[in-house]
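Engineer: Following are the structures in question.
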Structure 1
Amino acid sequence: MMKWEFIVKEKDVFEDQAITQLCGLLRQVPVIDNVDAEKQFSRVDAVLNVRTGNTAYLLACEVKSNGQPRFIQAAIAQLQAFMFSAEDAFVPVIIAPWLSPEAQALCNENGIAFLDMEGNARIMFGGIYIEHQTTNKPAVEKRSLRSLFSPKSAQVLRTILKDPHRIWRVLELAEESHVSLGQVSNVRQSLLNRNWAIVHNNGLSVLKPDLILDAWKTSYQPPAGEALSFYTTLHGSTLESRLREVLCCSEKAGKAILASFSAAQWLAPYGRTGVDYFYADKKGLEKLVSALQLSPSLKGANILITLPKDSGIFRDSIEPAEGVFSTGAVQTYLDLTTYGERGLEAAEHLRNQGIW
């Protein structure tokens with residue numbers, strides 16, 4: 001009982017703060033003479049009576065403690081139902097701690113005014129027009145995205161994005177991603193909250209793979225691990241021939257796969273670089289050093305090998321040509337985005353060629 005009371009009080013506090021902020025914003029508009037808030041409505045959180053000269057406007061406000069698109073859709077439906085049955089004309093408004101661009105778009109598409117605590121706002125009625133955009137994200141949203149794109153969650157996302165049209169059951173997704181059921185459930189819930197996925201009778205499918213990839217790109221950090229630099233005198237067809245002999249991705253043989261620009265060269269060629277990139281485990285590293293006649297190099301290196309702490313990066317490796325193993329399209333795309341302007345160009349070229 002005490003826990004329930006705390007939750008109710010916490011919601012009431014935010015609701016009061018939200019309504020107060022909206023009132024304060026409206027009172028800054030010179031042509032608005034008066035703003036009064038009433039909370040004696042059972043079907044919306046508050047109604048504001050806004051007066052400009054001889055004209056009064058009623059703003060029906062719905063306050064949500066979570067501004068993810070899934071919850072905003074529910075708020076929109078609630079406001080629409082309220083206005084349909086109301087005798088008076090209302091201006092619908094949604095207020096939340098933070099509204100993502102997708103949530104804001106939902107409001108705009110449905111003619112709903114909005115305000116969030118980070119400073120995003122779009123409110124229009126009568127001759128009043130308020131619009132403000134900010135790129136700020138609250139700390140809780142940043143943590144949420146870091147969690148969604150953490151190494152274990154990334155295994156789930158890479159599995160899903162291999163075939164974004166597939167419908168997944170939680171158990172089979174956990175088995176194929178090699179993570180726990182709880183991890184899959186967390187990713188599933190996060191995707192649903194953002195309207196990036198939908199649940200069918202027979203499982204989960206992705207609605208907006210491009211939005212997932214865009215958000216991942218923004219939050220992406222290269223895999224943690226040991227980065228090693230080498231030099232080889234091999235090049236051209238000789239180097240390619242040796243690579244076909246040594247590249248591998250199995251527990252027994254070891255793991256050594258092409259990455260970044262080197263992987264992209266086999267997936268969607270976009271000009272060559274003077275460096276070849278790899279992910280490898282210790283067995284794979286030994287094979288690369290031997291087969292490519294590598295010598296350590298601090299300057300002028302033309303072979304960069306990363307030994308990632310997270311072995312999940314190897315799970316979606318592909319074989320784009322016989323004997324050639326590389327990171328999958330999604331991982332290759334993400335890695336390319338970390339290499340400056342040229343990397344971004346190569347990444348977008350790969351994406352335009354069709355990641356899916």
Structure 2
Amino acid sequence: MRMRSTSLFLSCSLLAPTAFGLAPKGPWDAFNYAPTSKTVYPAAIREMEGTVTNSQQLVNNAGSATLSGQGTWVTLDFGVEVGGLISLNFDSVAANSSIALSFTESPSFIRPTASDDSSFPDASTTYDGVLHVPAPLPRGHWTQPAFSLRGGFRFLTIVSTAPQSLTISNVSCAISFMPHVDDLRAYTGYFFAQDPLFHDPDFLTKIWMAGAYTVQTNTVPVNTGRQVPFEPAGHWANNATLGIAGPIIVDGAKRDRAVWPGDMGIAVPTQFVSTNDLIPTRNALATMFSNINPTTGALPESGPPLSQLGSDTYHCWTLIGTHNYYLYSGDLEWIQTIWTNYTKAVAFLEAKVDPKAMLFFIRSY
């Protein structure tokens with residue numbers, strides 16, 4: 001048997017960033033997916049159809065491009081998953097000019113007529129539709145309305161929905177996740193592993209860094225949750241309140257955009273070893289305890305506005321998550337604020353133990 005030669009370097013700061021500072025610079029930085037700025041510009045043109053003049057000028061904010069004719073469209077590739085609000089300049093428009101924007105994480109769902117689903121997972125994959133920007137278009141700078149924030153996407157398609165030509169420039173996305181952090185690449189932990197015999201020697205490093213960045217995209221402002229009840233077909237809205245304070249960690253940047261304690265079982269350790277940013281975790285846990293059933297001690301399955309109930313498994317995950325938060329932070333002061341509800345939640349489980357010392361669970365996944 002041939003033994004594989006693997007070099008492995010793993011480090012994570014175990015104390016607050018103010019005590020240990022940032023991770024050292026090294027070859028692992030090449031695999032950090034986080035953008036260097038919280039304003040990101042398209043990195044490439046992915047596709048286009050119809051008459052688009054100077055499309056390449058939209059890359060890295062190089063200049064203006066003109067879309068001529070109804071149904072003409074261009075798809076911009078931001079290079080990585082981003083999320084937030086789109087801004088652009090309308091340099092030249094006619095009285096009846098109008099556009100639509102569609103968003104997708106995967107190139108398989110690039111379409112001028114629909115985004116990938118974020119509001120509701122419909123089998124057609126077209127539930128969300130597009131964001132219409134109707135005539136008359138304002139000359140100058142335009143920013144996507146806050147309610148229509150798109151939590152996770154890589155590809156943006158801009159469609160001309162009128163016969164008249166229009167010229168646009170300065171297309172960008174203002175990153176909305178990690179609102180309390182200026183430098184998204186300021187990791188306190190790092191990971192580097194190489195396997196020269198694997199087809200991609202840096203595969204493990206890429207996985208670790210992708211996980212770290214995914215958790216960053218899931219750390220969102222408290223007022224950017226998915227609306228429940230869901231918007232009707234052809235629409236989406238991400239302006240619901242997610243908890244008692246923000247920033248807050250949710251299960252997914254695009255969907256569901258809600259606190260799910262089971263998901264935190266993986267996300268929180270990832271957050272700890274990569275950025276040591278535990279404020280979103282504390283806010284998520286505090287939200288769950290603030291919604292405890294005062295009579296039974298049952299904790300909700302998910303945070304608001306979804307606020308699903310009835311899962312003993314996710315009840316346990318809130319308790320486990322609280323243990324993990326204290327283990328990583330040593331924040332006894334906060335633990336004391338929720339201790340009464342914590343013990344009430346433990347008593348809820350104890351009451352389910354039968355004479356054979358078996359714990360009966362409901363809605364376990």
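A short reminder: the numbers here are calculations on the coordinates, not readings from a lab. Since we're looking at a predicted model, the values are computed, not measured. Cβ atoms are built from the backbone, for glycine too; each structure is taken alone.
Engineer: Quick check on the output: 11 is relative contact order in percent (Cα under 8 Å, 6 or more apart), derived from one of 1, 2. Which one produced it?
Structural biologist: Of the structures listed, the value fits 1.
Engineer: Out of 1, 2, which one gives 22.5 for Kirkwood radius over Cα pairs in Å as computed from the coordinates?
Structural biologist: Of the structures listed, the value fits 2.
Engineer: Suppose FRET efficiency 1/(1 + (r/R0)^6) of positions 109 and 317 (r between Cβ atoms, R0 = 35 Å, to 0.05) works out to 0.65; of 1, 2, which structure was it derived from?
Structural biologist: Derived from the structure labelled 2.
Engineer: If helix-only ellipticity at 222 nm (-39500 (n - 2.57) for each DSSP H run of 4 or more, over all residues; to 500) is calculated from each of 1, 2, which structure is the one that comes out at -14000?
Structural biologist: 1
Engineer: Given structures 1, 2, which gives the highest value for FRET efficiency 1/(1 + (r/R0)^6) of positions 29 and 221 (r between Cβ atoms, R0 = 35 Å, to 0.05)?
Structural biologist: 2
Engineer: Have a look at 1, 2 and say which one yields 1.6 for distance in nm of label points 7 Å out along Cα→Cβ at positions 181 and 197, as calculated.
Structural biologist: It must be structure 1, since only it matches.
Engineer: Please state which of the structures 1, 2 yields 38, 29, 18 when Cα extents along the principal axes in Å, for residues 21-100 alone is computed from it.
Structural biologist: Traced to structure 1.
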